[in-house]
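Heads up, there are several structures right after this.
Every number in this text was worked out from the coordinates using simple rules, so none of it is lab data. As the structure is a prediction and not an experimental result, all values here were calculated from the model. Cβ atoms are built from the backbone, for glycine too; each structure is taken alone.
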Structure 1
Amino acid sequence: MLFKFLSIACISLATLALSSPITAQPKLLIAQSNRFELDNLLLKGKQYVEQQDYDNALKTYQRAAQLDRANHQIYSGIGYVQTLRKNYSAATEAYQQAISLAPENPKLYYALGYSLGKAGKNLKAAQAYSRAIALGPENLQNHLGLGVVLLRAEEYDRAIAAYNRILTIAPDNLQAYQILSQLLIEQQRYPEAIAVLETAVKQQPYQADFQVRLATVLLNQGNIAAGLKVLKQAQKIDSQNHFIYLQAGNILYQQGKLNEAVKEYQQAARLSSDSAAIEGTGKVYLAQKNYYRAIVEFRRLIEIDPNNPIGHLNLGIALEAVNRTSEAIVALDRALELYQGVGNTQEADKISLLIEEINDE
């Protein structure tokens, strides 16, 4: 009896030993097949993206997601494709799914912030970028993304703080200096703007744009001498920039330094057919009572900008000064018409009074 029991037990063990590999083999083959198919789908998806075939890329990644719903890279791929298709709401959903699978990945929060920002959800985008910064504080792109969406959301104080942080990470970042200085100027935080621009000039000594901005702020603050000095430095760096000469001409004209002002205006006009430079030159000649040269400049101005009321007004004044009254009246009438056309009644009334005075003489 004992022998019979042992025989049955041995047969059972042998059967189990033989059957286990046979039943496990199909599962292993299925897993390997799925892994192979998944890898193939991911490769095809990448190829479709490179070929800009976004529809097939999306279908391929969605098929991959059916095989592996716990792979955050697949959902990140879907989000990327949806971003390329400018379907930002769908991209947002995909990146949120990816984040649920990999909540400590700063790149996913950056991508989420980008898609939210593009969808116009700037404050939610700021939250995503802030999380990306918390996870990857040294990544400059995270900070730049936050600054952009805060600007769009008109969260100016927070945006200023963001760009100040950017400059602590990347003190030579040209874009940050440009945006931060402009933002501070627009917020009328002039001392801070001056400090930022002075640093920018030191960091980027060959960027004349920063010097022009610095000069403009200094001038607006009434620091004429310092502003003019900075403009002169800018001229040495960018001698072909007509705007720098125009700015210098305006300052010198306001100071009554007419001979110096006209040189700046003329150089600006040589570099560009900018109507403002020609107008400035004409105004200097008018102030110097050099009426014939003023007439020439204001006629040039009208040729370039026929609807410029200042050109017609000053031309009329210069013509009247040399007793060419009929021509002066024509020019003044045109200036009057232009001012009335834009609803500037104050200037229109002044010209009407001037025309009456000329006619009464």
Structure 2
Amino acid sequence: MSQVGVQVAIDAGPLHGPRTGIGNAVAWTIAALRGRRPADTDSDTDTGGGDVELLPYVISTRATLNSGERRLPIPAALAHRLWTRRSWPPMDRWLGRPDVVHGTNYVVPPARAPRIVNVYDCWFLDHPGDAHTDVARAGAVLRRSIDDGAHVVTSSAATTARVFDLFGTDRVTTVHLGPPPHDPDQRRTAPALGDPDAPFVLALGTVERRKNLPTLVGAFARVAAEHPTVQLRIAGRDGDDAPALAAALDRLQPGVRSRVVRHLEVNDSVKQWLLDRAAVLAYPSLDEGFGFPILEAQQAGTPVVASAAGSIPEIAGSGALLSMPADEDALAANLFWAIDSPNKRRELIERGRANVQRFSWQRTTSALTTLYLRLAREA
């Protein structure tokens, strides 16, 4: 190890391209490791803080590098094909000869240094038929890395248990992420679509199969029959479940269908308006590795209704009403309760705000730093 502590080569690839949940997790983790607030992710002239010096790298020949980033000399697709067969060739030279290598998005390059790889959820591993070819290949690289001794970091105990079941490794550490940055003074902008004065149920995130949005649409139809003005707002880009969502919307009665609003592009100011104004956040996922929207809603003082799947009970705590993912009737009942009962709304808001206090980026970086130092010393 260097005199400043431990040098960590960390994958900054998820910071490039459209920002996803994983992209946010990586951006906020890197910012926190650099000793900044998670919201301060644009400046990258320094390398780290405290016991950690970061050496960010990118596995891409097309990405425009940020200051201080290294590019591995191999295209990602070719690298993944090679690394599914063997952990070769070692990348230490191109990574800056670090003490530890941290792959932040299911893939970690071969190296002589100790390696860490993030696994956020196991949905695509449990449902390989739904996985894109590139994603499936990343899963094969992950298995090879774990077989060759890589240490896994998850963001929930639920995912840790699933990793153990799938890979049979006890080299797994649960490190909860911190909450999304929250600025109460941030500008709020009403979206162009929908009645801004009507109460609404909010679904937030890309339209993926694991988000279980067709079940939410069915539950909303039941709620809409009792509430003549309530809307359903679905905010997020189309993904692999867009056809199923469209079919579910087509099955609605015309009067109910007209109260469903799609927001395909949502910037930060619109998202904050939606979170602040929503009667309830609906999060009926079939699986989650963490669930930033839950904490975002709780920070905003918005009640949460969610499924009891994956990490959701662990992350939402007592600040959410939960039901089984396939139980459309129970989901509808919980939505109705959260909308219609002032006492239950007040309780969920208070418990949600208390629940967010369990999470902090300081605890995240402390746990990661402890792991980095331990692995470096053992090596």
Structure 3
Amino acid sequence: MSELSVRGLTATLGGFTLGPVDLTVPAGTALAVLGPSGAGKTTLLRAIAGFVPARAGQLTVGGAAVDGRPPEERRMGYVPQGLALFPHRSVAGNVAYPLEIRGAPDAAARTRTLLADWGLSELARAAALSVSGGEQQRTAMARALAADPRVLLWDEPLAAVDAVARRALVGSIRRVLHREGVSLLLVTHDAETAFAVADRFLVLEAGRAAAPVSPASIVDRPPSRFAAEFVGYDTVFSVGDLAGHPEGSLASWLLARCGPGGIGIPAEAARPAEGGGWSGRIASGRERPGGREVVVDVDGLELRLFERRPPGAWEGPRGTGVRFALDEGALRPIGAGEGPA
């Protein structure tokens, strides 16, 4: 088994302090680390890999302690954002490198298997930097697995990959994880990648982590404003955005339904209302597949709303008055987004 367990990990890099962070990634599963720029996501990966010294904490892989060991003894495959492929080697040469330096007796056969796993067989002889961004990502992943790691640490795995290639890569990632029994810890800014690959999410902000949650939990109970925006809530208000408005206003109605970090409102939570509901004026509008999206100004609050086809109630130039109702059951209170894991 290759379960990764991290307990009380803290690290300092320059003036930045990470942690304490607790997380567990069972063998064959993936945990996505989410957070805004500067939150410490890459620092977390590098601290687990051993490239950034930890000030405190315990790290185990398959129950064996690895904290204090040098990176090469941790059995972790680290794929940085820049990939760090060897430009003088072919695709196959990059994949084979970890096998060659270990003197693996089955290096050639293992290289062929990894190339096939990642759809690289036909590119084996191509120069590593001559192939597309997605093919370079696959080369880096295959090379990381060639080192026979128990844990994979992957920083922005599909950042330079188009949507079609991303979907193909996601299938390969899931298949190989289960077959190899490897734990995957990945950093991503892309919600589609996170939901397609990860079994759980850890939200990191300013070096501090909330407890890891399931995909369903992060959607239903976002732990922070960042998390709510990441998973796709079209309008997010903090408590401060809504405070101080008169009783009976939309702001006061939303404030009563807030969590400590605010409230998330999906655009589909709104519907046109002929009588009752709330009134506002169109600030902007655009067509979207299946309907029309409008930004409505309600006493200084801007809400992004979506009307399914056939549209009509929310059409008109800037300043056009509209009425709408909100489905209270679709609103999501947001957590405070602070505190150690």
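Computing relative contact order in percent (Cα under 8 Å, 6 or more apart) for each of 1, 2, 3, which one ends up highest?
Comparing 1, 2, 3, the top value of relative contact order in percent (Cα under 8 Å, 6 or more apart) belongs to 3.
Output the label of whichever structure in 1, 2, 3 has the greatest value of FRET efficiency 1/(1 + (r/R0)^6) of positions 81 and 257 (r between Cβ atoms, R0 = 41 Å, to 0.05).
Structure 3 comes out on top.
Which of 1, 2, 3 yields 4.0 for distance in nm of label points 7 Å out along Cα→Cβ at positions 57 and 121, as computed?
3
Which one of 1, 2, 3 has Rg and Dmax of the Cα atoms in Å, as calculated from the coordinates, equal to 21.4, 68?
2
When distance in nm of label points 7 Å out along Cα→Cβ at positions 89 and 201 is calculated for each of the structures 1, 2, 3, which structure yields the highest value?
Biggest value here belongs to 2.
Given a value of -8000 for helix-only ellipticity at 222 nm (-39500 (n - 2.57) for each DSSP H run of 4 or more, over all residues; to 500), calculated from one of 1, 2, 3, which structure does it belong to?
The structure behind it is 3.
Kindly point out which one of 1, 2, 3 the value 1.3 was derived from, the read-out being distance in nm of label points 7 Å out along Cα→Cβ at positions 193 and 265.
It must be structure 2, since only it matches.
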